[in-house]
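These are the structures, in structure tokens.
No value in this document is a laboratory result; all are computed from the given coordinates. Bear in mind that the values here come from a model prediction, so they are computed numbers and not experimental data. Cβ atoms are built from the backbone, for glycine too; each structure is taken alone.
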Structure 1
């Protein structure tokens, strides 16, 4: 039996820092349209991109993985993202094409609209299943709730110099075509425009 064809959807740091994620080919700008926004405060204080049901849909990226099973793909993505075993079922999203059984590992937290968008996209790709990082929005107080942009700006302003530099780097390196409302505010307040040669510039034509 041949190995299943597993893909990975990305929109943030996986694009420029995949680390040991076993990519079979580079990420290309041909992923599903998903609602993406800077809506999560990471443990190190950065404000990161996540699927946000209140955001406008944008084109994401995807790449095939070199793995011999769906479980192996999930384990590799969880390792890259630092997701613990008890959180994998919630924070790794999975959609399979009809007839490919992934019900045992599919997160029930994924919004129906997100699942439908990914399933529709998957139907036109040479994949059996696709994975993505399904981290929820989180505010500066640690609650899993969507923070407003004023809260995020205050969070970024409160960071130490080194932490603020890391936060700036993340926002600048995010794909240039992700012109989300929060990003526009960050540019206006901090001047953190997209880097020349960011993933959006380099791979947006693929």
Structure 2
């Protein structure tokens, strides 16, 4: 690629999943700018099938943390982030509400990064317990949670699959995918846990 990256390209490349936050509140004006970015996300036939529940109160964040576990591993950064956004989709407004809400989530993360904030998408949680705790109507589906706050530290760039392994022109080319399964790109605490379990299992065998 030739030429300098523009601001949007920089934001896409420099955004990271942040799991350590400073003990610093997010100003109301900044939070509203992030939520405005979500509101302007594209959606099928402009259905806008989303609702955003903003959780800032400590007990609420603790609840979300304790109900977003991978086996016995708790996502502590959910409680430590000053803001958690619950993204809910309304299937009555669109059959593609999950895809639309995911696009809104991407807007949140990119806008947050541009404002000096960090985010992390959470996709594993007890949806029914969270609905009951926060009064979310039963007909809505929780698509994801996003933690939001000022980063304590910025992780190093994660590895990415080579472009020529994932892009196909005119038709799918199987030859391009040779060895793609063996290319390890996964990161994050749950990935580390999985690797430990695999290692212990191999030793027992």
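One of 1, 2 was used to compute distance in nm of label points 7 Å out along Cα→Cβ at positions 4 and 76, and the result was 4.1. Which label is that? Source structure: 2. Here Rg and Dmax of the Cα atoms in Å was derived from just one of the structures 1, 2, and that gives 16.6, 55; the source is 1. When helix-only ellipticity at 222 nm (-39500 (n - 2.57) for each DSSP H run of 4 or more, over all residues; to 500) is computed for each of 1, 2, the one that comes out at -9000 is 1. In this comparison of 1, 2, the computed figure 57 for percent of Cα pairs over 15 Å apart, for residues 92-131 alone is attributed to 2.
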